[in-house]
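What follows is a group of structures, each given as structure tokens.
Taken together, the values in this text are just the output of simple stated rules run on the coordinates, not laboratory data. Quick caveat: nothing in here was measured; it's all calculated off a predicted structure. Cβ atoms are built from the backbone, for glycine too; each structure is taken alone.
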Structure 1
């Protein structure tokens, strides 16, 4: 018997509609709180479907919104002022779905959003799982701004941006071409959202923010992840944080989904 099918819907935000995926627990257990999955730049909530299926089968309602500027969500009219813009957009989902307390899982950009959410809503966020958090110093952020705040795949008439996007993504994620195709299309769609999100990420002091997180934290970052060199700073700021080995390269929750699910679910169950 296969996994249940992930569903899709929308909710309203001040600037437009936010698209999200959801999957309810196979068997309801009041002791198991929902999990909110926050994706990285520049994919969408599609990225989490396999992980959601495993977590729903384990008894958790699962929600994965597309960031504004990504997937099927609206495009912000102006540059978001800070990472809290995305926190605010996602907290509207918890209101829409009538979620009071929940676990958060964030990858790369999603880890920055999740940490900020945990600090701003300590009475509601029960735990935080991060993968590849951008724990960068100010000097390192300046370097990242110079490198990442450039639109490499703006649509052009000859279609060369399509190949640029494919080559860029393929170098980071690999995998089976047909399997990766929809995710690479998500990256192509988010050519503007990518710049907007990264501008917030690389102006956000995640080192400071992570140190202010009060809920239990699990760090699942692969050695091959581009942000692995900075991942150890989570433990430096939060000595009680749990750190476990994981595979999957830059796409841990996707390419090593079974081990990722087992580690995260075990961490949550032991809280």
Structure 2
């Protein structure tokens, strides 16, 4: 039911250690990282850990729906939690000093970062990564070759971090809740829902050569296995959209109320 990869474990432990160090350094400087923000980070880390070491990883080479669950946990769900946990100033204290100095002195790296996190770049980039890895040659290679599978995981997580960046804006505090972000995030989720719908309504299994045997061992056909994975994919996207709508509408309403209050105060006290 579980798998263990020492390299992945070391990487996750290193990320956890860097985060703890950043929180402690900020505390010594008089800034206490909000518990809610820390909870976001550890939730994201837990999701990544479950995706890489839990049942989805254990059965990912036998069942399509397990492979899909692995990707949903690692990238689609974990990415926004990780970014929320890194909200400034925490994100500036997590990387080693040498990396920060390298980035600060390298203008092309900074320019690239600003470019890929623009909404009109981040959205299509995430869609290209998602659909590209589900083309048969790439998906087959990722299923059969551990190194390619690791690259797939990394690219999914990176693409989702880039996709969520313009919406969460971890370099700003607090998060601006502009309503355009709702349309942006819904567009990204719709691209994923369309892929899930394709898997769901198709009358053939796209990866039957990879999963037919494993599905049979678990009492499934390759097609039903694919349909379960598609259902999980679409359900995740719908839940994300509902949460996004609730969070951003609530924050936008709160910000609007504050602006109205300030305007009322100015009208009552025009001299201030």
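Summary table
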{"read-out": "Distance in nm of label points 7 Å out along Cα→Cβ at positions 21 and 181 - structure with the largest value, from 1, 2", "value": "2"}
{"read-out": "Entry that produces 0.90 once FRET efficiency 1/(1 + (r/R0)^6) of positions 5 and 261 (r between Cβ atoms, R0 = 25 Å, to 0.05) is calculated, selected from 1, 2", "value": "1"}
{"read-out": "Test item: helix-only ellipticity at 222 nm (-39500 (n - 2.57) for each DSSP H run of 4 or more, over all residues; to 500) calculated as -12500, pick one of 1, 2", "value": "1"}
{"read-out": "Among 1, 2, which structure scores highest (criterion: Rg/Rh (Cα atoms, Kirkwood Rh))", "value": "2"}
{"read-out": "Source structure (of 1, 2) for distance in nm of label points 7 Å out along Cα→Cβ at positions 141 and 157, computed value 2.1", "value": "2"}
